[in-house]
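What follows draws every value from the coordinates through simple rules; no lab data is involved. The model shown is predicted, which means the values in this text are computed figures rather than measured ones. Cβ atoms are built from the backbone, for glycine too; each structure is taken alone.
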Structure P
Amino acid sequence: MKNKAVIIFGPPGSGKGTQAELLAKKFNFIHFDTGRYLENLIYSPNALKDPILKKQKENFESGKLFSPLWVLKKVKEATKKIAAADKGIVYSGSPRTIIEAFGNKNQKGLMSLLEKLYGKKNILIFKLNVPQKSSIKRNSQRLICSVCGLPILATAKINRCAFCYGPLRKRTLDKPEVIKVRLKEYKKNSFPIFKELKKQGYKIFNINAQVWPYQIFKNISRFINFSK
């Protein structure tokens, strides 16, 4: 299979990260988890001394998006390294704004870079659809392993990760009041991206994300296999 760039859109709790991990394993892609990558930056020891990282951390913990131009810079840097290693890539958190996707008069966006590195025909875009009520419920129940970062739905009383047995924690942005802010940000910023992508000739595959993750995975995989 030729190297591809796969973009997975969807509201918080739609399962973007889970699908990206599954696709990375099956197709030998690199899963670039934008949220986790940037979260590691803002919670690094350097963040205490860096005013830019400090500001980004404040945005993150309130449910707002990171500054688009800062995100674009970091994502493009990482994308170039992955492409240089001759690897396909799957995104579970990029692009999230028009600027990240298409840039501005001073800087080209992620889509332009992907077309250059992978070719437009090798860029596949999926949109996971899930109702707002389900999104809030899923995120409210989610815990994160403080060691390996594995997300877990806390439907029972558990306090340890099933993979590495690390202690679990709840992220600030998974509180119901913060999730509502994140959902508004998603609609405000992502919908204009969908419109522009279609205008530029991209096909967006709509995926029902109300079913089990393995069913979503089968749906996405068949489109990727078909595009070999």
Structure Q
Amino acid sequence: MKIGILQTGRSVDPLSTKHGDFPDMMAALLVQSDFAFQTYAVLDDHFPGGVHECDGWLITGSRHSAYEGLAWMPKLEEFLRATYEADTPIVGICFGHQIIAQALGGKVEKSLLGWVIGPTTYDFNDGSQAVINAWHQDQVTVLPKGATRIATSELCQNAALVYGNRALSYQAHPEFTNAFTKDLLDLRRDQLPENVCDMADRGFETLTPSAQIADQIVQFFRSRIINAAKPT
């Protein structure tokens, strides 16, 4: 199965050599699959030739906000709507989670709850929990038609969404390891609220990202279902 990675952001230079860029992290997350990957740097206006060029699409995170309206964003939204209508599976991470929702009629805003950073526990509809590293202050605040909430957290109501068997998205970053997230926090610590940094530091000491999110993504691409979406 060929998965197209729609790259909407880049890791910061001091960390990319050590940890890889966002597409590298995505491929590492799904390393146990038999997927082949091709990256399209849509943030540089490098788009696929069509929605059927790959068997599924994976959208990365980004330092940008979905509502910024940069020149490549409306083009990406148009591509996502076409992919959705073509019934080709889409998975979105953080910015990807937000841009899917926005493209399909939802709303993304900067949350009044502020930054959410570091290992965070999420509650899924099937009663399971998963730890995923977060790094965001924007959130999906209005769900588009066809979206179903499948996970929440204390600070993020719409933490994961599924759109029938066509799209799956997560607000947090399952591709971020604790090591990368901690290095990024250390790099940005002087730009962030002290209480947010303290909470993240405590998380690094006690919480480890859950492997099940990678399994969910692989399952969705292969079978177009996700067990965690089903209520107990």
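Suppose Kirkwood radius over Cα pairs in Å, for residues 144-191 alone works out to 12.2; of P, Q, which structure was it derived from? Computing Kirkwood radius over Cα pairs in Å, for residues 144-191 alone on every structure in P, Q gives 12.2 only for P.
Determine which structure produced the value -9500 for helix-only ellipticity at 222 nm (-39500 (n - 2.57) for each DSSP H run of 4 or more, over all residues; to 500), calculated from the coordinates; the candidates are P, Q. Walk me through the intermediate numbers first.
Values: P: -15000; Q: -9500.
Computed on structure Q.
Out of P, Q, which structure matches 1.9 when distance in nm of label points 7 Å out along Cα→Cβ at positions 88 and 216 is calculated? Attributed to the structure labelled P. State the single structure among P, Q that was used to calculate FRET efficiency 1/(1 + (r/R0)^6) of positions 16 and 128 (r between Cβ atoms, R0 = 25 Å, to 0.05), giving 0.15. Matching structure: Q.
Each of P, Q could give distance in nm of label points 7 Å out along Cα→Cβ at positions 40 and 120, but the derived value 2.8 comes from Q.
If relative contact order in percent (Cα under 8 Å, 6 or more apart) is computed to be 20, which of P, Q is the source? Of the options listed, only Q reproduces it. Each of P, Q could give percent of Cα pairs over 27 Å apart, but the derived value 27 comes from Q. As an exercise: mean count of other Cβ atoms within 10 Å over residues 8-15, calculated from one structure in P, Q, equals 16.6. Which structure is it? The value was obtained from structure Q.
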